[in-house]
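Any read-out appearing in this document is the output of simple, stated calculations on the displayed coordinates, not a laboratory observation. This structure is a prediction, so every number in the text was calculated from the model and none was measured. Cβ atoms are built from the backbone, for glycine too; each structure is taken alone.
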Structure P
Amino acid sequence: MFIDSRSVEDGAVIETTVCIIGAGVAGITLARELEKQGIGACLLESGGYKADSDTRDLYRGENVGVPYEFADGCRSRFLGGSSNCWGGWCRPLDPWDFEKRDWVKDSGWPFSLDELRPYYARTHALLKLGENNFEPAYWEAAIHRNDVRRHPFPSGRVRDTISQFSPPVRFGKVYREELLNARHVRVFLYANALNIDTDRDAKSVTKIDVGTLSGRRFAVKAKVFVLATGGIENARLLLSSNKVQRAGLGNGHDLVGRYFMDHPRIMSAKVNFKKAWARNKLYDIKYHYQNTAVAAHGTFISSQFALTKDVLEKEKLLNARSWFYSVFKGENTEGSEALIRCKQALLKKDQPGWNFTRDLLTMMSHPVDTACFGLARLLQPRPLITEVKIQTIVEAEPNRDSRVTLSDKKDSLGLNRVKVDWQVTELVKRTFDRTVALLADELQRGGVADVELDETLEGKPWPAQLEGTWHHMGTTRMHDSPKEGVVDRNCKVHGMSNFYVAGSSVFPTVGANFPTITIAAMTLRLSEHIAHALKTSEGTSATVTPLIVGEHQPMERPEEEPLPFAASTLHMPSDLAFQMGKK
């Protein structure tokens, strides 16, 4: 059931069993699992069904570190969260990403990959992936094409890895009907969490203060609370909820907001293929991304290069992934960028300020660049490739000084905006340098290509082409000790009895793989923990129908899809509330 929070009466109190703040991948995944368990839940979403400029503005803040974009187009503040701007890449973390490494300070998880394996398997249905198999030979054998054969790696220092693509799943669209018909879950749209209220000792959360941009204010009381608003906003809300603990909730050891991580990405080197390998598509992002030519078993896949575990240990490097990046004629021009934006619009990706008419006029003004790039992307003729480079994504090293704090500036809700200080270490630079150098040597030894390397990064300022991948992680890191982590191995905030954090902000180390599949796996694990805790707690019923005190009006019916009538309820049975909502 969906409820427009702008119609909830001022001062209303909503009671439920579990209150989830944030309706992105983690929030919607958790809500679905609680629904299956028959556990009452309220899901608070800041936005509506689609993006709007006023809600989007709440994400904006200051950047004071490495040049970095973290707001518009990088996150989506409406139903589905960042799944609305997700590319669909999926691959579990490597086993050693969970391990303590003596050359990577503050590395390691409280448990091994084995703990997450069963949950990774369950994400395939959730994310609409193929078989739970990431062995390169299995996929490559099924393609049966000469231009997807594996590159030879003579010394064994480089390995082949496979990722699968989700369609991608836009959670707010794919699971909307399920949430609409939910008997135990109520989704409150346009509901912004303003403060996390606690008891006098900050041992347990008592309620969430909620506000809308239209000025309504109400509260949600629950037995369990879960914060799932993303790697930046999770830290922001904890830091700003400082009525009892001056430094913010969970921040007794000054850890909230620290260890902010993203996956840094750089294109470098110049690849000159030998003739026999010039048409290989499996390792080139321009050809393997959502391409039927490299699909198998009904699933889109891609292949990336990575160094073996032995090499990483010997060289004392972070994890990394590399692939080829063909540059087409007309690329990086106004016409090609306009064409890319139009394609992203077809994929339903959130693009703040996008205007079809403006981009159409741009493409018409640059017909040659637009046509060349469009034909290259559509037909993929090799003569339109101007050069081939290597793109590399490197694991972020945990860094206490890379952090999210509060700015003195405030948003329209009166909350302090964020100040993001992204710091990337010298070990990341060395990992970029050595990963590309070792890959280049391997390609040359194997007779695949000659590679011209760029100048090394280590010891120099970061180049302008450094960019993030908008994977906001680490700001509420997990650790068994409250002195080294904000949450414990079950994602519960240290020192609090009923407050959990979900999403990539709990990742203590992040590997070099895209985080969505791990967010989903961790949330499935968290749902089991919460359900078990509720059902085994003395005198606690797992199912509590939301209690709404006060009146509110039905939400206006958008053209995109009608919302149900939001009935005012007072001790109303869930089945009756559901029936009224369907009228």
Structure Q
Amino acid sequence: MTDENQHVIEPMVYAGLVPNFADPETWTFAHVLRHHAASRPEAVCLDLPEERSSWTYSEALDLAERVASTMYRSGAQQGDRVILMAANSSRFVFTWWGTAVGGLVEVPINTSYEGDFLRHQLHIADARFAVIDDVHVERWVALGDQARCIEKFWVIDTGTGIFEKAVAVLRENGWEAASWDELRDGNKVDLPTPRAQDLGAIFYTSGTTGPSKGVAMPHSQLYFFAQIVVSLTRLTEEDVYLTTTPLFHGNATFMAVYPAIVAGGRAVVRPKFSASRWIDHVRDSGVTVTNFVGVMMDFAWKQPPRADDHDNRLRCVYAAPTASTIVEEFKARYGIEAFVDAFGLTETSAPIMSPYGVPRPAGAAGLANTEWFDIKLVDPETDREVALGDIGELVVRPVHPWTCSMGYYNMPEKTVEAWRNLWFHTGDALRRDDDGWYYFVDRFKDALRRRGENISSYEVEQAILGHPSVAEAAVLGVPADQEAGEDEVLAVVVLSEPVDPGEILAWCRGRIPPFAIPRYVRVVDALPKTPSEKVRKAALREDGVTHDTYDDTLRVAAEGALR
């Protein structure tokens, strides 16, 4: 862009990401934890309120080394993959930390998976060991010979009264099985030293368009993703970071717990998110930083206001995405200093980041972090860069080594396809304004075109979610008649209380352009989702416009006939 004197004004970029650990060769969890255990041994690094337990850095290192040592004494070799399928608990955390410290590879699996979903992810990882909750044992037994690559299970007692039976069932079906306590109580051995470029974890994609892919993340990338969050939220050793999302997701691990450890602070892990108790959890643990994902921010906002909402230490929330229509009121209600956001993927880390305390245009995700990433918006068919302001597919490549994924584990064809022309193709449609702010528009496969206008399903969903009676919403295109255009817009909603669909559409007026307001509204009890909780829009498209779908066009026509 240019100013009135025709001087070129460079777009803004995200600056100031300075790693806490300057030497990239030290970008491993093992190095970070050992550093803090040596320099701040008595500082608390982990707190699990439901277990009424906390661990100092020195205690955490000792336990992580014991877990890794027991795995090695059981036959593990450096680089072996270890399946981790469990709910949030200290045993999950220390299994993860044990694999990281010991040079093994963490493979977290969604606790909802079973059958073909579970078999596929196990086949990709080709793991020899597994740590699972006792309540999941029957799913593994049901796989039979397809799970024979697992040589030994360590089973977590969830307190449901089935632990002894679960271990016995595994043994009866030919597997070696023991209590997780064996990992905790073992003697330590000399452990290998992981390198920054070694594979550290395999995190699976949601698989909304096909079988899930295992994103191969080196130790260096896991560290760098955490470092991004440290920079975004200005984490220090004085901070307390709360996560309530599942530890089998990156949101909780390398975007919440790991950043707290990089900064030398304290991580608080809760079993799950509770909108009604969220602010109590923040207050009770002295939380200074937390994150929201998806509609969590909206759920918390819709709780009845309380006189003590402002009584807390919370200064920063990382919300992806940030609900721009309520963010200022949210900050005032809870006394929050800053909301930050970023845009990225497990494969790429976050190349787009929002500077702390800098006002953002409504809907903006952030600015390009050009010191660490090359990014472009391109035509998804030609890979040629689109004009400024036009919508294009975000493509990314790292400036520095080992800060992005190594590819899809055991899926070379998918790796080559995604990294076409030496850029990672995200499949996400974004645009950039003159000032350098990037805006997420949609997934390309979910993009809508109605009466010649491009529509972001995401932006329509955000508008509908602002209605106090809407708990969840999914927006998609359905076939339109010829004179109407390429698509008509269907909103599928889950309600928290009864409301007429027409009121939802009335709510949208003035919040989104008229051409983006849905014609159809369908109310359902629940949205179809993948095991990782992403909405399966393909299933909604298959159902299309059902007999009970509200049709706004018919309503308007009927009203006109009555006049």
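Computing distance in nm of label points 7 Å out along Cα→Cβ at positions 59 and 459 gives 5.1 for which of P, Q? Among P, Q, the structure yielding 5.1 for distance in nm of label points 7 Å out along Cα→Cβ at positions 59 and 459 is Q.
Consider the structures P, Q: one of them gives 0.05 for FRET efficiency 1/(1 + (r/R0)^6) of positions 43 and 171 (r between Cβ atoms, R0 = 25 Å, to 0.05) as calculated from the coordinates. Say which.
Numbers: P: 1.00; Q: 0.05.
Only one of P, Q returns 0.05 for FRET efficiency 1/(1 + (r/R0)^6) of positions 43 and 171 (r between Cβ atoms, R0 = 25 Å, to 0.05), namely Q.
If Rg and Dmax of the Cα atoms in Å is calculated from each of P, Q, which structure is the one that comes out at 24.3, 74? Considering all the candidates, the number was obtained from P.
The maximum of mean count of other Cβ atoms within 10 Å over residues 307-314 over structures P, Q, that is, the highest value, falls on P. A value of 0.00 was derived for FRET efficiency 1/(1 + (r/R0)^6) of positions 243 and 371 (r between Cβ atoms, R0 = 25 Å, to 0.05); which structure in P, Q was it taken from? Source structure: P.
Here distance in nm of label points 7 Å out along Cα→Cβ at positions 83 and 139 is compared for structures P, Q. The highest value is that of P. Comparing FRET efficiency 1/(1 + (r/R0)^6) of positions 115 and 323 (r between Cβ atoms, R0 = 25 Å, to 0.05) across structures P, Q, the highest value is found for P. Each of P, Q could give relative contact order in percent (Cα under 8 Å, 6 or more apart), but the derived value 26 comes from P.
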